[in-house]
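Asks: Input: structures, listed below.
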Structure 1
Amino acid sequence: MTRTAICLAEDRVSEEAAVRVCIASTRSHNPELPILAFLPNASPALLGWLNTQPLVELRPKLVQRAFGWNVKPHALLAALDSGFDTVWWIDSDVLVRRSLSRTYGGVSTDVLMVTEEARSAAYEDRGLRARGWGFQVSRDFRFTLNSGVIRASQSHRPLLEKWKNLLGAPEYVAAQSLDWRVCPPHLLGDQDILTPLFCGSEFAGVPVRVLRRGPDVVQYYGLACYTLRERLGNAFNGGPTFIHSQGFKPWRSATADGGIPSWKRAYRRLLSDTSVYSTEAQKLRTAVDDDLVWTNAQSIPGRTLRLLGFGHRVVTGLPLAVVGDIVRMLRWLESRFPFQN
């Protein structure tokens with residue numbers, strides 16, 4: 001019988017609300033799977049709550065030399081070292097809605113699973129990142145792979161080790177201090193190394209299943225991310241397995257908005273009020289032993305859209321999705337048919 005575990009890591013106290021939602025949602029749909037939680041700076045309140053959660057193993061230290069989002073291959077390898085055959089990595093800002101065993105249990109352990117990037121983030125690839133690392137391009141996913149959710153097994157150790165080593169490469173470490181607008185695409189973050197590894201000749205033979213936007217995961221990262229097409233598909237398939245709250249985090253204090261223009265604060269508030277992550281997280285108030293006040297709609301437009309959408313994940317925010325699709329279409333047209341002055 002295959003032994004499977006779930007692991008996550010978080011060293012920021014500001015993200016503990018999301019940690020609770022991640023663990024509670026995972027536990028609700030996967031009560032049989034152990035969770036390895038790497039939480040080196042956990043507050044007393046979080047530690048007390050974790051003690052009430054079955055099959056959650058607290059690991060109070062991060063893996064040596066791991067930092068920030070670069071912890072993923074370290075944590076996966078540590079979990080595999082603990083004797084598990086397969087391990088799911090789940091970002092702390094991901095909410096789980098389904099049983100992983102029932103939904104993906106039929107996928108061979110030789111297949112590494114990883115998610116498709118958000119549509120409005122650094123989406124395009126076509127071998128760009130592999131060429132940046134000097135790899136021969138042997139496979140092309142067209143888009144960047146997002147590392148928010150990964151399922152790996154013992155057979156993927158060589159790839160995980162290579163990923164871990166490249167995250168420690170001097171050029172990558174130096175690039176982490178650059179502004180993202182000037183940072184080379186292949187050095188932006190951990191997934192900008194994972195993507196070229198799959199595309200390069202060394203690991204092009206590793207079978208990969210991409211968890212797609214819509215049926216598998218919602219990559220919620222602004223207006224254009226949970227598209228009309230994805231929403232309509234979710235209306236008939238029971239919704240995605242994972243909801244990833246990328247970009248602005250609705251659980252962070254409003255003081256995090258200090259110093260930004262009022263229009264941007266209003267925009268972020270509207271995104272938070274209509275977020276599919278927030279509306280789903282609301283259902284977990286009892287499980288997380290927290291009122292989750294940040295899941296309540298705060299703005300008049302946000303409350304109106306929730307009321308009109310009956311708080312449903314697909315319908316709430318639908319007008320914004322339409323606007324986002326139109327904006328994306330206009331940008332696509334402009335990129336191919338530049339307007340002349």
Structure 2
Amino acid sequence: MGDEKELLMRVAGADPTAITPAVTMLVSHLNAGRIAPGDEIGAINFLNDFAALSEHLRIEIASSINTSLLEFYTNESAGDGLRNAAERLSETLRVERPKHYFDFARNILASNGSIFIVGAGFSYDAYVPLLREMEGVACSTLYDLGVADPQDLYHRDDMAAWERIAEGWKTFQHHVSYTLSPKEPAKQHFIIAELFKLGHVTHIVSFNWDDLIEKAYRQMYNKEIPKIVEEDTTSDHALWKCHGDILNPDKRWVLPHDEGRVPPALEEISVTLSVPTIVIGYREQEHLVSKKLIEVLEKRGGVTRIRPDLPNNPPYSFADNSLMCMKKIKAGIESAKNSSYPT
């Protein structure tokens with residue numbers, strides 16, 4: 001029993017090598033009736049979570065669980081909690097989902113790389129404000145630019161406020177740089193830095209001004225991440241700062257309501273790479289970016305989108321936050337590496 005508790009603790013600690021044996025152990029105990037009545041709901045929910053995460057695990061559970069037992073749990077004599085959990089698992093096992101995080105991770109391994117496109121949502125856990133939360137820095141800029149009542153203008157005419165800020169872009173960018181410079185990376189920044197270092201992420205395309213991925217990479221490896229900030233520079237393995245960089249507030253960034261920007265070198269790369277692309281926390285509202293980059297990548301290697309507000313419809317989208325999706329992708333890659341199943 002001690003070994004089994006240790007196995008579940010490893011799963012809770014995001015150890016990817018523990019997931020498959022833990023699933024096998026729980027299915028075996030359920031089939032044999034060795035799960036205490038009060039713990040059955042938790043065990044079934046655990047299996048449902050991983051069946052929903054990975055097509056490989058879904059097939060494993062579906063082929064090994066006692067279907068008569070699930071039918072028993074879903075009958076009228078079962079309590080509501082147990083019946084609901086069993087019904088959810090039964091539905092998950094019936095619905096074949098061709099791609100989940102595990103399968104996406106196996107795609108990355110099979111393709112020898114991937115492209116990650118990140119937007120403001122990727123840094124939200126590090127207390128970096130989204131556009132709708134930038135009133136403070138916007139109004140401070142407007143005040144410095146001579147606007148008598150910045151809040152009135154900002155609330156009365158949002159576009160006029162940002163047009164005025166664009167005229168005084170250097171003042172705004174120094175305000176943002178001062179605000180964002182003290183921020184520290186969140187867990188997802190460290191995970192993407194690690195996957196980049198290992199070569200599982202070939203290119204990181206960032207539409208953020210912050211330097212949190214750079215900080216994470218520097219803290220992990222004591223060196224600077226290969227980074228592209230100039231229009232005429234290229235690389236086959238780099239972090240692309242397409243909207244600007246807080247380390248250079250004196251060079252014009254792409255500001256809210258601007259058209260957007262894709263470096264020509266990145267455009268050229270996008271038509272040659274046939275690797276999976278994942279878009280995290282970026283709403284694709286810039287027409288130029290969609291046309292010159294994302295639509296091209298979608299035709300080449302496919303695009304998967306992740307935002308909390310998206311419908312959970314694999315393989316094209318996942319309703320998830322940045323931290324959880326990065327944990328699942330990392331776990332999926334580690335699990336796929338250790339799997340004997342062909343990619």
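Nothing in this text is a laboratory measurement; each read-out follows from the coordinates by a stated rule. Bear in mind that the values here come from a model prediction, so they are computed numbers and not experimental data. Cβ atoms are built from the backbone, for glycine too; each structure is taken alone.
Asks: If helix-only ellipticity at 222 nm (-39500 (n - 2.57) for each DSSP H run of 4 or more, over all residues; to 500) computes to -15000, which of 1, 2 did it come from?
Replies: Considering all the candidates, the number was obtained from 2.
Asks: Then there's this: Tell me which structure, out of 1, 2, gives 18.5 once mean count of other Cβ atoms within 10 Å over residues 20-27 is calculated. Please list the in-between numbers first.
Replies: Details: 1: 24.6; 2: 18.5.
It must be structure 2, since only it matches.
Asks: Identify the structure, out of 1, 2, from whose coordinates mean projected area of the Cα convex hull in nm² was calculated to give 18.6.
Replies: Details: 1: 18.6; 2: 20.5.
Answer for the origin of the read-out: 1.
Asks: Computing distance in nm of label points 7 Å out along Cα→Cβ at positions 52 and 268 for each of 1, 2, which one ends up highest?
Replies: 2
Asks: One of 1, 2 was used to calculate FRET efficiency 1/(1 + (r/R0)^6) of positions 116 and 284 (r between Cβ atoms, R0 = 30 Å, to 0.05), giving 0.75; which?
Replies: On the way: 1: 0.75; 2: 1.00.
This value belongs to structure 1.
Asks: So if we calculate distance in nm of label points 7 Å out along Cα→Cβ at positions 44 and 220 for every structure here (1, 2), which label has the highest result?
Replies: Numbers: 1: 3.2; 2: 3.9.
Structure 2 gives the largest value of distance in nm of label points 7 Å out along Cα→Cβ at positions 44 and 220 among 1, 2.
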